[in-house]
1. Work out the source of 49 here, i.e. which of P, Q gives that when percent of Cα pairs over 21 Å apart is computed.
2. Output the label of whichever structure in P, Q has the greatest value of relative contact order in percent (Cα under 8 Å, 6 or more apart).
3. Which structure, out of P, Q, was distance in nm of label points 7 Å out along Cα→Cβ at positions 5 and 21 derived from, given a value of 0.2?
4. Given a value of -14500 for helix-only ellipticity at 222 nm (-39500 (n - 2.57) for each DSSP H run of 4 or more, over all residues; to 500), point me to the structure among P, Q it was derived from.
5. Taking distance in nm of label points 7 Å out along Cα→Cβ at positions 13 and 37 from the coordinates of each of P, Q, which one would give 4.1?
Structure P
Amino acid sequence: MFWLIHFKILEPSNKYAQKTVEVLDKLTAPVYKKIGEKIPPISGFDFSPFILLLALLFVSRLIFRLSALIV
């Protein structure tokens, strides 16, 4: 979201954009916190979003392959 606001793709003054950011933050913050407890930031870089994306990619591929076996 930071990059979308930074490059003026998403305007922070837009109430719908603000609500979207709030909802996404409420959904992702607990997951980031749990990952951050297990893997702390390294040299000030938080790997939580990257790890979450990798986990989601792994789960989606697993579901795709399992569904291919069923059909």
Structure Q
Amino acid sequence: ISQGASKKKQNKKGLLAVHCAAIQGRIDVIETIMESYATEWSKIHKEMMEKNTPSLPYLALSNNHLECTKW
């Protein structure tokens, strides 16, 4: 992120880096990414919901990472 990585770049499944972090249980990465999104997150979240992308809590819980749902 500090090197200019795109926050909206999606993988082949349409997931952002923050989604992949939730799947892997990486709270540290989720927090860093969410801090960098700041005011953009509501717009990005809306776009993801329109595309039926799974939510961050859903992805975390589906992969047994309950601790990732507390942010």
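Throughout, read-outs are computed from the coordinates displayed, never taken from laboratory work. Computed from a predicted structure; not experimentally measured. Cβ atoms are built from the backbone, for glycine too; each structure is taken alone.
1. Numbers: P: 49; Q: 18.
Matching structure: P.
2. Working: P: 16; Q: 35.
Greatest value across P, Q: structure Q.
3. Values: P: 0.2; Q: 0.8.
The value was obtained from structure P.
4. Working: P: -24500; Q: -14500.
The correct label is Q.
5. On the way: P: 4.1; Q: 1.7.
Corresponding structure: P.
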